[in-house]
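Only the coordinates and a few stated rules stand behind these numbers; no lab work does. None of the values given here were measured: they were computed from a predicted structure. Cβ atoms are built from the backbone, for glycine too; each structure is taken alone.
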Structure P
Amino acid sequence: MNPVTTRSTAEATESIGGAIAGSTAETICESISQEIENRRNLLLDYSHALHADPEISGDEHRAAERTRTILREAGFSFDDVQPSAPTALSARSGDSDFVVTFCVEYDALPDIGHACGHNVNAAAALGAALALAPLADRLGLTIHVLGTPSEETHGGKVDLIEEGFFTRTHAAAMAHASAYDSAGNSSLALNAWTASYTGVAAHAAGSPSSGTNALDAVHIAQTAIAVARQQLPPRSIVSTVISRGGDAINIIPDHTELIVEMRSPRSEDLDVINDRVEKCLRAGALATDCGIAIEAQGHTFADLRQNHDLVHAYVSAMADRGREIPTDAEAVASTDMGNVSHVVPSIHPLIGYEVDGAVNHNRAFAAHGTSASADLAVLDAAYGLARAMATAASDEALRSRLVEQHRARDIGA
């Protein structure tokens with residue numbers, strides 16, 4: 001990563017907008033920077049604690065409690081109604097009708113810990129909220145913090161959307177750990193199913209004709225999917241794994257399971273993939289005379305659609321930290337933040353640090369999660385997110401657009 005540099009006052013305050021005087025804008029930038037510096041040890045200790053104590057999706061009890069403790073000590077109040085998930089939380093600072101939400105994402109992966117860097121994600125979002133809270137009254141905003149569990153599995157943010165925790169939100173933000181910096185990128189829409197096939201068991205040598213082979217159904221379904229790929233929308237990804245293939249070599253399998261995952265750059269195309277793949281799965285059952293049950297695995301993840309104005313504000317702010325952030329619409333992996341971006345103007349930039357060529361979801365990536373470079377990423381992303389939301393609150397034109405979008409969403413609902 002590049003070292004931290006300082007721009008001129010005019011450059012540093014440009015993204016705060018013309019809604020407030022230059023000297024005030026400069027003070028806001030300095031205040032955010034100083035708040036983050038004052039909390040450097042707190043934020044890095046928090047990141048390191050999450051990294052050293054990884055908890056998988058739905059079990060992030062200690063991570064949630066660490067987050068609650070920090071917010072409580074910083075003077076945040078907790079909503080009277082909390083999310084139904086025990087490892088989620090909702091807290092606020094400020095009393096304005098204009099609300100910005102920071103998503104604190106803290107789940108890890110089984111066996112390989114924070115190999116997706118969620119300790120960095122969480123600390124950056126939390127740091128942004130803490131840095132912006134002292135400016136809430138001056139900027140006329142409410143800082144809302146959501147602890148968002150289970151991103152790696154069923155999509156906890158979708159639960160929070162459905163439970164109304166984004167209803168008052170005008171803009172939402174988080175950053176994601178990466179090997180490189182990027183802003184404005186998209187993500188792949190995703191969903192996954194388990195197809196369970198039921199046949200009839202029989203002795204594989206003594207009476208095979210009396211059996212109905214559920215594993216044959218799986219093989220036919222996989223072959224049909226492989227053939228169908230040519231006709232699927234561009235950049236479609238369909239992955240399968242046999243999670244249960246049978247119980248013994250001398251028994252005709254009477255129960256098998258196939259997990260299938262579908263991804264696409266566009267949510268609309270995912271519907272096309274789903275329709276074709278379902279037909280392939282049912283073809284396996286039809287051809288073998290097996291029963292079939294298809295069960296969804298978690299929520300459908302929508303493609304990420306970042307707000308251009310918020311992306312621009314983030315990129316401008318990050319130049320203060322010596323990071324020249326490229327903007328790219330490429331779809332990268334999948335995230336339930338995509339669902340948030342379909343209902344609330346959002347940013348979800350990638351914050352890069354040195355990982356020696358490792359990729360996400362790899363033990364080697366996890367090993368770099370508390371390095372000096374990762375720590376710098378936490379502090380830089382916290383600054384960029386806070387500055388972007390300060391711009392959302394203080395730039396009159398942008399604020400008006402966000403308010404109007406919020407009003408239109410309410411009317412549409």
Structure Q
Amino acid sequence: MTGKTGDHSYALMLADDDNSNILLPTNQGSGFASLNEKTNAAAGRYQYDLGQQGTIGISSTHRESDDYHNTVLSVDGSYWFNQSDTLLYQISSADTRNSEFLIQNYNLSETQSDEAYALELTRDKRDYKLFASYENIGQDYRTDLGYQAKVDYEKVGFGGGQTWYRDESDLLTSWSYEADWDKTWAQNGDLLEEEYEGFLSFKGQKQSIFEIGLVHRYENYNDNFYNQNIGYIYTGFKPTKDLKLSLYVEYASRIDYANEQLGDVFDTQTQMVWDINDHWQLDVKHNYSQLDNPQGQRVFTANLVDLRLHYKFSMRSILKLILQFEDIDRDENVYFYQVSQINKDYGSQLVYSYKINAQTLFYLGYSDRGYQDDSLKNIERDQRTLFTKVSYAWQL
């Protein structure tokens with residue numbers, strides 16, 4: 001249930017879950033755990049608008065079973081000093097009691113409790129912007145109904161940029177730069193990461209954009225430090241009002257987390273969005289990625305194709321088809337553990353939606369997925385789902 005009455009906004013969700021999974025985060029990443037039991041869950045949110053000065057809100061989530069619970073309580077808000085200067089803040093506390101199954105299978109303590117804090121100050125003018133941020137996430141902070149993939153760190157960051165505008169009829173209508181720095185420590189004081197980033201951006205006719213950027217990252221992974229250097233370009237434009245094209249290219253030295261080494265990465269992403277006519281829209285995206293180890297051997301080559309076709313019967317009635325295919329080719333000889341050379345996945349989804357009004361919707365859909373590894377000769381479907389969703393809004 002969601003709603004808004006004057007300056008008051010509120011939301012409530014209640015759920016029963018037969019298959020409950022959670023993230024177990026650290027400052028080096030996260031893993032998955034299964035609770036192996038049914039759970040009850042609730043999430044609530046209230047926010048009060050302080051006129052033209054900002055907002056203040058309170059959120060809470062709770063998940064429980066017979067011998068497990070995770071409760072999170074958070075206060076957040078914003079304060080607008082004027083039209084350009086804003087303060088954002090959040091204070092959160094989490095309390096967890098782990099079940100015997102989690103304690104035995106995932107090496108967790110019986111209870112976990114901790115806090116998290118975040119603060120950001122921004123100045124956003126038409127021709128320049130500045131920001132400063134601070135985060136502090138406790139080691140035992142867990143949000144089992146949320147997505148906190150990293151904990152046990154303290155982070156500060158500063159940055160800003162400037163924009164110059166030209167006449168709208170010029171070939172180049174604006175150009176800008178932006179740069180930032182951030183540094184992250186573990187709660188025990190150990191350095192986790194220091195990063196410098198900057199980019200130049202140029203905008204012109206036909207909604208064209210060209211951006212070039214550099215990133216230098218000094219990162220601690222499993223007590224080893226790695227110097228990573230990343231360079232990228234992004235460009236896109238609309239040759240016609242119905243067609244948009246974009247390209248992203250990156251070359252970098254990045255951490256190969258699976259094999260704990262520095263590797264050379266080459267990534268590309270191309271996308272085409274075509275409004276064929278008033279009813280049809282086609283959105284096609286292709287991602288390519290390759291990783292080479294320090295000896296020049298190819299660790300993996302990956303291709304991902306995402307195709308989305310929309311047919312609009314009317315403003316209220318839409319049919320969507322989504323097709324996704326992923327193909328990862330790994331060299332088994334350069335991994336420190338056993339992997340499959342063939343890694344293919346596909347997924348498809350067909351969804352019909354009807355909108356009665358802005359908040360009253362009906363969905364009916366079908367989806368399936370399949371995979372192939374070294375043990376299979378072809379891609380085999382392993383999941384089929386038929387689903388429906390109805391939401392109804394009324395005025396109080």
## Note on the structure
When mean count of other Cβ atoms within 10 Å over residues 181-188 is calculated for structures P, Q, the one with the largest value is P
#### Entry: Structure responsible for 192, with volume of the Cα convex hull per residue in Å³, for residues 125-204 alone calculated and labels P, Q on offer
P
### Message
Comparing relative contact order in percent (Cα under 8 Å, 6 or more apart) across P, Q, which structure shows the greatest value?
### Response
P
## Note on the structure
Taking distance in nm of label points 7 Å out along Cα→Cβ at positions 109 and 269 for each of P, Q, the highest value is that of structure Q
### Query
Which one of P, Q has helix-only ellipticity at 222 nm (-39500 (n - 2.57) for each DSSP H run of 4 or more, over all residues; to 500), as calculated from the coordinates, equal to -500?
Q
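Where does the value 2.6 come from, among P, Q, when distance in nm of label points 7 Å out along Cα→Cβ at positions 157 and 189 is the thing being computed?
It was calculated from structure Q.
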### Summary
Matching 26, 50, 19, 4, 0 (P(r) over Cα pairs in 20 Å bins from 0, in percent, computed) against labels P, Q points to structure P
### Query
Upon calculation of P(r) over Cα pairs in 10 Å bins from 0, in percent, for residues 173-364 alone from the atomic coordinates, which of the structures P, Q produces 8, 22, 26, 25, 16, 3?
Q
